[in-house]
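None of the figures in this text is laboratory data; all of them are computed from the coordinates on show. Just so we're clear, the structure is a prediction, and the values are computed from it rather than from any experiment. Cβ atoms are built from the backbone, for glycine too; each structure is taken alone.
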Structure 1
Amino acid sequence: MIENSARRKKGLRRFSKKPLAMLLVLMLLATLAGCAKTETKPEQAKQEEKKVAPVELKLAHFWPATHPAEVELVQPWAKDIEKATNGQVKVTSYPAETLLKATDVYDGVVKGIADIGISCFAYSKGRFPVCEVFELPGITYNNSKVASNVAWEGIKQLNPKEVQDTKLLMVITTGPGDLYTKTPVKTLADLKGMAIRATGISAKTLQTMGANPVNLPQSEAYEALSKGMVKGNLGPDEVLKGWKQAEVTKYITKTPFLYNTLFFITMNKDKWDSLDPEVQNAIEGVNQKYFEEVAMGLWDKQNADALKYAVDEKNMEVINLSDAEAAKWKEAVAPIQREYIATVNKQGLKGEEIVAKVQALADQYNKQYK
C-alpha cells in the first residue's frame, strides 16, 4: 500500500507540471503579441495621419472665378492632381486676386504666401529677360497652340536662371492678339498719342509705334476703359468676352504680328522639394496631360468665341489693315528685336541665339499647328 501511495504522488506531480508549462507558454505568447501591437501602432498611426492630413496647396491667380482658365483648366487640373496623388495633395484655387494681386503673384510664390501661382511674366518688367523673347513683335505664331509649345519647349531648352527660384510647372500663352479701341484705328497715324493699356514688351511696342502705353494688369483694364483713362487695349480677343471689354470698346483692329502674352504656372520651390518623389512624378504626369489636352489651345477657343460674341452681340466693327499699311506697322516695330538683343547681351546673355532658337521653334510648330 505504501508503494501504491508513492506511485500516485509521483503521477500527480508529473500531471501538475503540464498545465503549469502550458500556462507559461500562453503568458509568453500574450507578452509577445502585446509587444508586436505596441511596435506596429506608431506606424499605423503614421499611415492614418497621412490619409487624414493631405498637403494643402494654395493657388493664386487673377482671372475671375467664371473665366475658362479657372473653369476648364485650374479646377479639373486640381481635381486630377488630388486623384493622381491618392488624396495626398489638395490644391485650393484663389481666383480674382483674392490671395495676391496679379503683379505680386510670382514674388508671392517665392515667399510662400501662395504655394502655386499663375500670372504673366510681363507683369514683372525686367525680371524675366529671357522669357520676354516669346512676346517680341515680329515673330509669327499661327495660334496659341503654336505659341504655347514654342514657349514651353524654348524655356526647357534655354533653362533661364530667372525662373530657377521656383518650380515651373508649365507655361501657356494667349497666342496672337488684336487692338480694341473706342475710336477706329485704320492707320499708324491713328495710334499717335493714344492711351492704350499694355504691359511688358507690348507696351514698348506701342510706344515705338507712337501710342501712349499705360501699364495696367488685365484685371484693371475694364475700369480704365469705362472711365476713359485709356482709349484702347492690346490683347487676345478673349478679353472682349471674358473680361467684358466689348462693353467698353467699339473697334477691333486685327494685328496678329504685335502681340503674344506668356503665363507661368509655378510652385514654391521648398514646397515642391518637400513632396515625395512619387508624388512629384504623379503631378508632372497630370501637368503634361493638361498642357497637351487643355492649356496649350485654351485661348484659341476663347479667342474665336469672344470675337464672334463681340461682332454678333455687341456690334463691334472689325478693321483689317491693308497689306501696305500692315507693312508700315511691321517696319515700325522692327527695332524692338534689335533692342532686345542688345539689352540681353549686356546682361551676359546670348541675345542672337535666344531669338534664333525661338524663331526656329516658331517655324517648326507653325507647320504642325496651322
Structure 2
Amino acid sequence: MKKYAYIGALGFLAVITTEFGIIGILPQVAEHYQISIDKAGYLLSAFALVIALTGPFMTLLASGFDRRKVMLTAIFIFLITGIVSSFSPPFWLLMFVRILPAFLQPVYIATALSVAISQGNKQNENELMSIVFSGVAIAMVTTIPFATYIGSLFSWEYSFMVQVIISVVALLAIYTVLPSMPVKGKKSYESQLKILTKPTFIVSTAMNFFMISAWFSTYSYFADYLNKAKNMDSTMVSYMLFVFGIIGVLANWTAGKLLNKNVTYTTAFFLSGTVIVPILLHFSGANTIATIIVIALWGFLYSPSFLNASTYMISSAPEAMEFANSLATSFGNLGVTVGTTVGGWIIISKGVQFTPWITVIFGVLAFAMIVLRQNMEKRTGLLQPDKTSL
C-alpha cells in the first residue's frame, strides 16, 4: 500500500518548503534586515545545526509515541513558523521561529519512513522510501520556486504563505487519512545505539556529511550565485529553481528504482555531480542556454542526495532503521550547516563565483568514504557485488 508513503511525502513537502524555501529570498531578507548575505544564511545553517545536534536524541525520545500524533505535532509546529515568519518579525524572532521546528524535522522524517514501509514488503522498501523523499523533489519544482516567485512579485514576507498553505494541507491529510498508530514492541535504546560502534556505519555517516556539505556549499547561495555569477534577476532565478526541481522529480523516481538494484553504485553515480557540475558551471560562463542545461543536470544529480544518503547509511545498519535514518538526517543537516558556512566564508573572502570549487573538494572526500567502506566490506566478507539493498 503506497497511500501512507504519499501522505509522508506531502508532509515532507511542508518540511522542505520551510527549511529550503528561504534560499530563493536570502538576498531580499539580507537587504530588509540590512545584514550581509552570509549572516542571512544563518537562517538556513542554524536550522540545520539544530537538526544535526538534536535529531538522533529527539527521534529516540519520540520512538515510543503514537506515530500519527508525532507527525501531526511536527507539521503543526512548521505551520506556526510560517505564520510568524510572514509578519517580518525582528531578526532574532525570525531566527527563533526558524529554529523551533528543526527539533522535530528528523522525527517527522524517520516516522514517515517507518509508517510508509510498515505497509510494504522487503523488496519494495527503497521504492516506498523514494516516494516519501519525493517530497523534497516536488518542493524543488513547486513550492520553493513558487515562494521565490511570489517574493519577487510582492515582498519576501509573502513567500512564507506558501509554506503555511502546504502545512495546512499536510495536517489535514495526516489527520483524515492516517489511523492511530501506537508503537508495538519498542526497541531498547541500547539496541539502537549499538550501530554507533559499527565501522561501516561510521564511514557511511562521514560520506553523508561530505556529500551534503559538497552540494550545499553552492546550493545554499543558489539565488546569490545566479544573480552575481550568471547575471540573472530574481524572476529568472525562480524559473531556474523550477527547472531544477522539475528535473529533480524525475531524478528521485530514477534513484528509487536504481537503489533497489545497488545502493553503493547509485549513490556514487549521483555523487559524481559534485565534481561534474562545478566544472560545467565554470565553462558555461555567461552563456544563458548552457547555464540552463547545467542547472538541469545539477537538479538531476543533486535532488536524490538525501534519499541516497539515508539509504546508504541504513544499508549498513538495517536493524535500527529509524535511528539510522535520524542520524542520516542529523549528519546531512550538519553538512548543510558546514557547507553553508564555508560557502558564506568563500563569498565574503573571494566571491560567490568560487563556491562551486568547494563543492568539488567535499565531493572528493565523499567519494573517498565510499571507497573506504567498499574496502572494509571486502575485508569482512560483507560486500554483495550484485545487489546492495536494505
Structure 3
Amino acid sequence: MPAESLLTKIHELLTIAGITVNGPEPWDIQVHDDRLYARVLAGGSLALGEAYMDRWWDCPRLDEFFTRVLRAGLDKKVRARNWLWAALKARLLNMQTVGRTRSHIRRHYDLGNHLYRCMLDKRMIYSCGYWEGAANLDQAQENKLELTARKLGLRPGMRVLDIGCGWGGSARYMAERFGVEVLGITVSPRQAELARETCAGLPVEIRLQDYRELTGTFDRIYSIGMFEHVGYRNHRTFMDVVKRLLAPDGLFLLHTIGGNTSVNRTDAWIDRYIFPGSMLPSAANITTASEGLFVLEDWHGFGPDYDRTLMQWHANFNAHWDELKKEYDERFRRMWNYYLLSCAGSFRARKNQVWQVVLSSRGVEGGYRRPQLKQQAMAATM
C-alpha cells in the first residue's frame, strides 16, 4: 500500500476514536518514525507495542489512548497478517501443559521480587483491589482479602487451599485474621521462597507445585488471579481438580479477570512480553467448565476497580524507577508502562472484567447470601 494511503487509513481509524496524530491532547500519539503506519497495519497489536518499546511513537496518556481505541473497536479493525496461525496454534496445541505453565509463569513472576515489592501494596497482592471505602492501595487490597474470607465463611480450624498463592500475602491474612490452616501453591520459585518467609510461624505451608498434582481434602478453596493462566483447554481439568479436593459441604471462590467474549488466545503483545500462554476466560468458559460439578452461588463483578489498581501500580513503579533502573533498562521501563497503562485502558473501556465467583459442592442449604464489607470492618483496616 502506498505511503500516502497508509497514512490516510491510520488517520481515518484514529479519528473514529477521537485521536489525532501529533495532536495537542494527552491521548494523541506523537509519531517519531513514519514507518510506524506500515508496521502496525502489518503486525497489529504486537507491532504497536514493539514500536512503542522502540521509541517510534509516544503518548502522554497511554491509558486514555487505549480507552479510546478499545471503545471504538479499533483492535478489531487492525489484525496482524499472522493472526490465523496464532489462532490455529492455540486451538491445536495445549499451551498450558504442566511444563509450559511452569516456564510461562517463571518468565513473568520471577522477574525479581524487588520489582513487585516496589510496585504492589504492603502485602504484595498482585490482583485487583476492592476500592469501596478505601483511600489507598493497601486498604483496597485488604478489603479484597476481607471480602474473600467473608464470602468463604472462614472459621478457625478450617483447612484452606490457596491455588496460585503468589508471595504469600493472602495466605498470611487468612491464617492471622481467621485462624485457618492454609496450603498455598505456586509454580514460581521466587514467589515460593518469599511466601515461606512471609508466612513463617503461621499454620501455612507453601509448596512449589502445579494444581494438577494436588491431593487431599479442604474445607475451603480460593484462587485469586491464577485462572487466567489455566487456558481454555484446561478449564474443565481445573474444575475437576477443585471438585475432587473440596469437602462435600465446602465452598470455592474463583477470582479472575474475564473477557466479554470467548477466545482461545490472548493479545499477541501481552503473550510475547508480559503473560506468555495466558488467556482471559469468558463467563461462558467458567460456567461450561463448572457445569455438573458445582452449584453457582454468587457472581460478583467489580472490573472498574482494576483500572484504579493498575494506575496505582503504575504510579508506584515510576516512583521507584531510580532504584529499579539499576536492575532494568529503559526498554523494560517503556514495556512495563505500556503493559500497566494499556491494561488500565482496557478495564476503563469495559473490555475486560473482574469476577469473584462462589461455587459450592452441592448447594448451600437455605441459600447463599453474599456478605458485605461492614463499615466498621473497613474502618479497622484504615
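Using helix-only ellipticity at 222 nm (-39500 (n - 2.57) for each DSSP H run of 4 or more, over all residues; to 500) as the calculated read-out, with -16000 as its value, let me know the right label among 1, 2, 3.
1
Suppose you compute volume of the Cα convex hull per residue in Å³ for every structure in 1, 2, 3: which one lands on 139?
Checking each candidate, the match is 3.
Using distance in nm of label points 7 Å out along Cα→Cβ at positions 53 and 181 for the comparison, can you identify which of 1, 2, 3 gives the largest number?
Structure 1 gives the largest value of distance in nm of label points 7 Å out along Cα→Cβ at positions 53 and 181 among 1, 2, 3.
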